[in-house]
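Right after this note come the structures.
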Structure P
């Protein structure tokens with residue numbers, strides 16, 4: 001397949017077509033899904049995610065052959081040239097996998113947060129299928145290891161560290177390995193259970209096309225279901241085979257803080273006590289249901305959520321917080337570096353209208369609180385930029401936007417229209 005011009009500048013960029021195919025399969029399967037095919041609501045949900053993943057994986061492996069990208073580091077011809085006998089490097093990797101897997105199971109079994117029935121819908125599934133999951137990952141590691149020209153990696157360093165009681169292994173790579181797995185441990189059950197709640201909602205829901213309020217509620221929930229389904233796939237499939245492996249995690253404490261504080265269980269405390277910006281005056285109560293302003297405002301909110309959703313779709317198999325897994329420059333990311341955050345924060349203002357409240361004090365309080373939320377997302381964006389700038393391709397992407405992005409083009413157009421010999425005048 002002939003690379004596009006942009007691919008020459010970003011040779012490891014995630015392909016947009018993967019996410020679009022996944023979105024198409026989502027809609028098709030969602031519309032025609034035979035309820036009860038897996039024997040339970042949760043079983044249907046899990047199988048539904050698997051179907052979407054298989055479609056996206058088929059695109060990347062069969063059509064795009066994503067494993068040929070430089071950073072994947074895979075040479076299939078090496079598979080048959082090497083001995084099939086395990087050696088020390090493979091042994092270290094399998095030990096690292098075993099130790100990491102046991103730590104994950106211990107966290108899900110012993111940490112109080114994961115004893116909540118809400119989380120146990122995910123953790124019990126992991127416990128029930130632990131032998132199958134471990135066997136699958138062990139087989140994958142064995143196969144991929146045989147195709148790597150440069151075989152040592154963070155997983156092997158972690159295994160060597162375990163076997164040598166802390167005497168061997170690159171400490172920096174081991175720390176990156178631990179942080180990368182911690183990202184998955186925290187976010188995978190969270191996203192899975194968020195989506196399962198939405199799946200239950202749609203399981204008994206029918207769309208009424210005669211009522212805009214019903215359409216709005218349906219699409220609102222559907223956006224977040226699609227969002228978390230892609231997130232679950234992204235967190236669960238960080239693999240070299242798709243060139244979606246984690247290159248490195250966020251390494252700063254502040255970067256972790258501003259990210260995880262936006263999610264359960266931290267946001268339940270922070271949001272309620274410090275950043276509560278809700279009020280009985282929201283957009284749906286401001287306009288008369290069914291009126292033209294009501295429909296226009298609701299449609300604008302849905303369009304903003306559409307930008308947010310397309311930002312997730314652009315990741316394809318690579319969605320993740322707190323990690324760098326490749327530079328995304330297509331879709332909404334061709335316009336700005338943080339389209340998801342911009343759209344999400346805009347919808348907060350459009351939905352809650354914090355400056356309209358029962359009294360001026362409440363309005364001021366709500367507005368300040370929402371500005372505080374915006375600042376948190378601003379801090380997240382800055383930390384993410386710092387994490388991604390370790391990659392040459394991300395720095396090229398930043399420079400590309402600075403020269404050819406919509407803001408840069410707007411500035412050039414304003415200069416052309418300004419008086420000759422003078423900068424643009426502001427009167």
Structure Q
């Protein structure tokens with residue numbers, strides 16, 4: 001059992017990075033606005049994105065190199081495009097998740113300091129943890145956080161179900177208004193996560209292979225599947241929470257970080273009882289802290305590797321440079337746009353959605369190329385699912401562009 005747990009890691013870090021704004025904010029809102037009506041969207045987007053996330057773990061497990069090394073083999077233009085895309089989105093995404101985490105910290109631990117101060121505290125704590133502990137500490141923390149997150153969320157759902165007096169309807173719906181369609185696109189864009197997380201997943205697998213020498217491709221893929229299934233189950237759990245507590249209540253969430261967090265916790269405690277405050281608070285805060293911590297590690301790790309491949313083996317643009325730059329950029333954006341949490345999240349999710357076809361095509365092309373051993377190339381079923389996924393992602397993007 002100890003050996004089994006030791007081999008787990010990148011998949012759980014993937015889950016920690018995924019289960020954040022997409023679950024706490026978007027999935028809860030989906031339940032609040034549509035009840036169980038968007039469960040189809042949750043399941044569909046997980047199925048559509050699955051191959052392209054899995055290819056990140058698969059490629060690295062088999063070849064021993066990250067997706068970024070593979071991108072360079074496909075052409076320097078591919079890697080350059082990735083570099084520019086990440087540079088354009090990393091600050092917005094980090095700011096969005098940090099704002100929500102700071103709002104929850106303020107609601108849970110007291111508003112004796114401002115949201116701005118909480119944002120600085122959380123960002124610096126994550127920075128210190130990552131600079132001192134690096135991947136090894138991240139791996140350990142995420143195993144603990146995912147257990148706490150899963151248990152607290154499932155307890156919260158059980159309490160909400162027990163208290164529920166509404167008639168449950170499972171009729172699936174397709175939003176018809178422009179606002180509803182934009183929400184659907186946003187919901188699916190960051191559920192369970194942007195596709196660039198496949199790159200981060202491959203980098204975490206590289207680090208894990210340094211710790212566990214005998215880490216087979218099957219073990220890596222199994223670890224990824226555990227993490228991916230966790231994102232599905234907790235996505236459903238947050239839809240259920242939104243449905244039980246807010247659906248047909250006439251209430252809506254605020255776009256302000258502090259107000260949203262207070263509303264989120266207060267609505268649950270009012271419905272379930274004040275004694276549930278700690279459970280709801282722990283579920284919400286661990287959800288967002290895990291995302292803040294993992295994304296602060298992921299983008300600098302990816303940008304450092306990309307800089308190394310593009311510019312020189314020994315470049316000034318290393319992990320420390322990028323994580324400090326991301327920290328400074330996050331805090332700068334926050335102090336100018338603190339009241340626009342909703343707008344920031346919308347921008348980040350929509351950017352993630354419209355860039356998804358790029359990652360889908362490139363990841364699929366890489367695992368089908370000569371750079372992937374024949375034995376580990378996709379099966380016929382995975383080929384079929386990949387083509388369906390690529391067509392679906394391009395279709396969703398086109399649908400958004402003509403609707404927005």
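Rule-based calculations on the coordinates, nothing more; no lab input. The structure displayed is predicted, hence computed values, not measured ones. Cβ atoms are built from the backbone, for glycine too; each structure is taken alone.
Figures for the structure shown
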item	result
Origin of the derived value 39 (relative contact order in percent (Cα under 8 Å, 6 or more apart); candidates P, Q)	Q
Comparison of P, Q - label where FRET efficiency 1/(1 + (r/R0)^6) of positions 242 and 322 (r between Cβ atoms, R0 = 30 Å, to 0.05) is highest	P
Read-out helix-only ellipticity at 222 nm (-39500 (n - 2.57) for each DSSP H run of 4 or more, over all residues; to 500), computed value -21000, structure in P, Q	P
With Rg and Dmax of the Cα atoms in Å derived as 23.8, 77, matching label from P, Q	P
Structure with the greatest value (metric distance in nm of label points 7 Å out along Cα→Cβ at positions 106 and 306, set P, Q)	P
Answer label among P, Q for the case where distance in nm of label points 7 Å out along Cα→Cβ at positions 146 and 274, calculated from the coordinates, equals 3.7	Q
